[in-house]
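Next up, some structures in structure tokens.
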Structure P
Amino acid sequence: MRNSFLSRVLIVALLAGLSPACSSKTVSQAQRQPDIDQSKLTKRLEEISKRASGVVGVMAIHVESGKSAALDSTKKLVLQSVFKMALAVTVLKAVEEKRISLDQKLLVTPDDVAPGSKYNTDLWRKPAERSVQELLELSISRSDNTSSDKLLKLIGGPNAVTAQMRSLGFQNIDVNSTTRELSTGNAKPNLGSAEDFANLLLRIQKGEILQREASSLLIGFMERATTGLKRIRGDLPAGTIVADKTGSGEANVATNDIGIITLPNGRGHVAIAVLINGSGVSIEAQEKVIAELARAAYDEFLAQGNV
């Protein structure tokens, strides 16, 4: 009698989709997985990447579903200014923990100026006081090295950024040097993987790392970026919202871009990281590779409809 009762319970559970073999977590995951052919997208990423004639780490993730495609995404590669994304997160975490404040003023003098583009070094011809928020915006939107080094000093140096990344679970982001140190050519490079940076962006977009106000502030700075306009943004439809952070060195060193692409019609977001090291082609050709990789991910995720 008891066995008969148990059998009826199991039948009801199966009909309700609540069998012991199918947990609610599994159902939830299945419901949010877009019907995307990962092998197709991965193959396309590989085809495009070959044109860089170098080492290419790439990962693209549909933020809302978690579906992804990647190529050599766990390799630690030279970041150049992409490291400033990890720096920004560390600064904003310090703000949330009330160790510093966004309106805190820092004095920048000509002696503080780090080598970089004239577009940025001209900002510091005379001593100036800037808030942490202003320095953070310059570091992200204009990739200003002087602002970045002032912020690095404020939060405890490169090791503090690495420690923050470790605390967040990112084992392949290593910030070893300031931009001034890197400019000497003798410093240990800042390294990271496409996988870690794509997931860092995903978690920022989902509000899992920073509080809403800080996340919106940082993404806003990224959306207003003036560097690398021919990279992730390069081949996307006009008007596509992109929040990104580039990293650039000599053509044979590194040409990078990481960012969040907003898909149209409420279809979510794509977190993408592309790191190109040791390329044998021009910077322009590498930028085209990044643009095509971003477009391939955009098209594939968009083709799946509402995911």
Structure Q
Amino acid sequence: MRTSHVFHQGNLEVVDDAVRGLVTAREAGGFVWVELDHPAIEDFSDIAGSFGLHRLAVEDAVNARARPKLEADGGTKFFAVVTVGYRDALAPLDVGRVMVFIGDAFVVTVRQEAGDTLDRVRRRMQQAGSKHLTPLGVLNMVLATVVEDCSIVSRNVEASILAAADRLFTPRGTDEAHVLYQTTLQLLAMAHAVHPLIEPLRHLSSGVPEGVDVDTARRFRDVLDDALVLTREIGDYSELVEHLRSSNDSRIALRQNTDMRKISAWAAIIAVPTAVTGFYGMNVPYPGFGQVGGALAAVVVQIVLAVSLFALFRWRGWL
């Protein structure tokens, strides 16, 4: 599905023909924004040539396999970003991709995700005012929205980690290995979404690229600051998860060791009557054979030895 808008002086106008909209936008001093939702290569047939989109960048946008990156080809910039969404502690993150082409008076955005990142970007652009209604302003809003979504995911992951820690360190702590494993995968997905944005954001916020004015560079710098904070959070959470996994493994090993000591202690106690009855069960004469006193002596020996072993193991903390 494709939707085209022309932005001019804070106004938004839907157009049917993207190529004609580009001409109109250039004449009016605005820009045309073409939105493509899970497109096929044929959806680029009429705009790739008119907008000057590179063939390999178009293939990346269609295949949705591009790593997060910023590329420049002549006067056109291509930005690919990874989006993430949180469901729950035991589910993988919803990972998608958004690609942005920026050129002379045009923006082409490609949605390859289940979320609504670009819908929210468009609403924010309409509310932001005319100074943000530029192609670079759209890119800035896309990156800001993606980083904000990662921040929301980060808060949820933090809550999941703290909840797992609370359960782990209760007196009857539960095995949190599965939760911590899923959290590790979530942190990896966040890292893949955020870390590659740092260098492109530094480049854009430096004011070096053509067309990036001081105000736009400042807004890119704000997004860069948020991305750097997220990078530190991801590193901190990864370390915390690793410590919790070590603690979880130690608790499991301790619990297994405790269980093994209890099993060994009860096996030793049970071995006493087994040994005594085995001895007195032999079909050979022995002191007390065939007498009531012999049977009572065997019972007394079993009880004394079993109670003594029980007291010994209890004293040593095995039972």
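Bear in mind these aren't lab numbers, they're just calculated from the coordinates by the rules spelled out. Only a predicted model underlies this, so the values are computations on that prediction, with no experimental measurement involved. Cβ atoms are built from the backbone, for glycine too; each structure is taken alone.
Hey, Cα Rg over 2.2 N^0.38 Å derived from one of P, Q reads 1.75; which structure?
Numbers: P: 1.13; Q: 1.75.
Considering all the candidates, the number was obtained from Q.
Out of P, Q, which one gives -20500 for helix-only ellipticity at 222 nm (-39500 (n - 2.57) for each DSSP H run of 4 or more, over all residues; to 500) as computed from the coordinates? Kindly include the intermediate steps, with their values, before the conclusion.
Values: P: -13000; Q: -20500.
Traced to structure Q.
Right, something else. Say we calculate distance in nm of label points 7 Å out along Cα→Cβ at positions 100 and 180 for every structure; which of P, Q gives the highest result? Each step should come with its number before you reach the end.
On the way: P: 1.5; Q: 3.9.
By distance in nm of label points 7 Å out along Cα→Cβ at positions 100 and 180, the leading structure of P, Q is Q.
While we're on this one: Quick check: 24 is what I get for relative contact order in percent (Cα under 8 Å, 6 or more apart), calculated from one of P, Q. Which structure matches?
Numbers: P: 24; Q: 13.
Going label by label, the one that fits is P.
Could you figure out which one of P, Q the value 0.65 for FRET efficiency 1/(1 + (r/R0)^6) of positions 76 and 212 (r between Cβ atoms, R0 = 35 Å, to 0.05) was computed from?
Details: P: 0.65; Q: 1.00.
Going label by label, the one that fits is P.
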